[in-house]
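Dropping the structures in below, format is structure tokens.
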Structure P
């Protein structure tokens with residue numbers, strides 16, 4: 001079964017208020033990225049304890065820890081690059097690897113087996129695959145015996161950006177690596193998801209992110225839309241995903257009509273539920 005999860009920090013409210021809103025919407029799962037402005041990987045033990053208490057209070061389970069691992073410059077490159085950090089701090093490649101064990105510890109505390117990785121900040125025409133494999137292999141060493149799954153997300157600001165890149169990743173990366181599939185991230189850089197790519201990497205999906213948006217090639221920028229009103233074509237995409245994957249769909253809408261992030265989340269929940277119902281897809 002597919003079930004809805006969400007990122008509480010997508011809403012500009014306190015962590016507790018975000019949990020209350022989710023509970024009122026009938027949501028039962030969250031993906032942990034940040035708590036009251038602190039990225040998950042930087043939470044102190046006392047902050048973790050308090051977050052866990054609030055999750056229990058609102059009967060929320062955790063689908064994944066949205067760690068920021070490998071959102072950094074690739075070793076050997078000196079270009080300046082950056083992208084959306086979502087409360088994470090800039091860290092060196094070495095610092096990212098040093099924190100992998102903490103990511104596993106957080107996953108165990110919060111009751112999930114998934115942590116997130118990226119693929120270095122994007123630079124055009126760079127052969128990054130061997131270096132990425134080396135980094136992921138080092139991470140697996142640090143995760144040995146934990147049962148933790150690495151999910152690499154496609155992100156427009158990183159080397160693995162769209163569905164074509166995910167298909168290539170399925171061919172090139174260590175078979176232990178799974179993927180966090182974000183069709184909205186691909187669409188928002190001008191690459192709507194393609195069925196032929198999904199066929200290649202579908203059996204390695206660990207998690208799906210739900211958002212929508214459009215790319216303006218003349219301005220070289222994108223903007224978020226309500227789920228179903230952008231370039232993803234969620235009517236088709238949700239059917240394709242449901243035919244190949246069972247697990248969490250995490251709402252990460254980036255959509256804030258009139259600047260209202262709470263309204264954006266509520267409308268996004270309603271939109272994906274409506275699309276699922278119209279296509280006979282059960283959402284938990």
Structure Q
């Protein structure tokens with residue numbers, strides 16, 4: 001399947017404590033640097049699952065930007081439609097995890113993503129509309145996301161990313177679509193769903209979104225379609241190391257299952273991908289490729 005992924009590509013700096021975290025104090029632990037970003041992580045997972053993937057993003061003109069672009073090429077992610085912005089600082093995400101691998105908090109420097117303007121995206125829309133599926137994250141400016149919602153022809157999957165950025169989606173969905181089909185699917189967690197008024201059972205965005213995948217962490221995933229909820233439990237957390245990339249792997253699995261798969265079957269495959277993602281300190285677990293022929 002040919003998939004275009006439009007969104008953030010940043011360097012992840014992940015700090016994990018060796019003992020239970022103590023606030024307002026220095027905590028012993030480890031610090032690792034690895035490629036990340038919601039869009040890039042989804043693209044990487046899809047490439048490991050055997051899909052033909054093109055990433056559409058902006059890179060900074062610095063060491064992190066060069067490392068990310070080279071890494072994309074090494075793992076089979078196309079960068080033909082990306083841009084390296086001269087003088088710009090590449091996006092970066094710093095996370096702090098407790099000793100059990102749970103995310104305590106983070107800081108995202110994503111200013112460069114503001115350069116992905118509607119005009120910038122419009123020059124790439126013909127190529128994007130040649131895909132079998134399109135994935136976007138809300139690191140895109142609201143105006144750009146709205147333009148994509150209006151003009152995207154293939155099934156469009158959106159990741160809400162964070163509660164702060166999920167608000168951009170409400171603005172984007174207010175833009176009239178040029179095609180009768182709704183946004184195919186939206187993936188969000190509890191905080192993002194609350195921002196969008198979707199956390200209560202059965203709540204929808206009317207006819208603007210076909211499927212909702214509500215990730216509830218260790219409590220599994222709620223699949224909502226036509227106002228009906230189906231709860232799928234998470235798999236046992238065996239070898240839990242880091243939860244940071246689980247949501248990205250979940251959506252990648254849902255996309256890989258294809259638009260012809262039922263919403264529930266797609267979520268089941270996504271949950272398997274998410275379970276593997278949590279077994280590594282990296283944002284993406286290379287072992288996910290074991291699932292590509294299933």
Structure R
């Protein structure tokens with residue numbers, strides 16, 4: 001097994017990660033009660049303050065509802081959580097989730113042309129933008145390493161998001177990028193055609209710098225759509241294979257108990 005970098009985390013962070021993984025995987029269903037703070041501390045071998053801090057983080061992430069003196073209830077993250085959980089959904093136990101990756105690619109295809117359109121309409125200092133985009137284009141033209149190529153492409157889009165002058169697109173881009181970056185190596189073989197299409201990026205840059213929103217929209221879609229369609233087809237095939245394997249495994253092995261399998265209980269205030 002290849003050695004992995006050691007991640008230094010607090011005890012409460014480890015508790016958070018364990019419970020979050022169970023909530024996001026569906027092991028702990030929406031509406032179910034977590035074990036009490038005391039029971040979690042005993043089951044995990046940690047202090048109650050560490051558990052309490054982890055539960056507060058889980059509540060802030062929209063994964064659980066904590067009520068003083070009452071049970072802590074698992075929430076439906078699909079309705080209550082934000083984009084900050086995307087990285088955890090995309091990479092689970094070191095494996096890319098093809099369904100989540102598909103959703104990110106769909107969002108990218110939808111957002112990219114609009115970002116290019118807004119950048120063309122709203123960019124302020126176009127000479128400064130020209131300088132930054134040209135730097136990215138030069139890097140894309142020189143680079144041969146697949147992951148590095150993707151990083152240069154991300155930098156190109158980052159400048160367009162800034163030029164679009166939309167706080168919503170900026171925050172969305174931040175979280176989508178945070179989710180996407182851990183998967184760069186896994187996606188590299190599938191992204192080669194897109195990130196190697198320097199002419200496609202150049203067409204977007206020229207349209208944006210010419211203040212031509214329709215042309216920028218069309219150029220962005222022309223760049224993103226072919227690779228996105230191919231990627232989604234590959235991910236759908238991977239998801240189908242994974243679902244078949246999972247169904248076979250579940251039939252053979254049965255259900256797996258939760259990590260912190262203590263009995264739910266009403267927590268008394270401490």
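Every read-out reported here was derived from the displayed coordinates using simple, explicitly stated rules and does not represent laboratory data. Quantities reported herein were computed from a predicted structural model and do not represent experimental measurements. Cβ atoms are built from the backbone, for glycine too; each structure is taken alone.
Some notes on this structure:
- Which of P, Q, R leads on percent of Cα pairs over 27 Å apart, for residues 20-187 alone, largest value: R
- Which of P, Q, R yields -11000 [helix-only ellipticity at 222 nm (-39500 (n - 2.57) for each DSSP H run of 4 or more, over all residues; to 500), calculated]: P
- Once distance in nm of label points 7 Å out along Cα→Cβ at positions 124 and 140 is evaluated on every structure in P, Q, R, the highest one turns out to be P.
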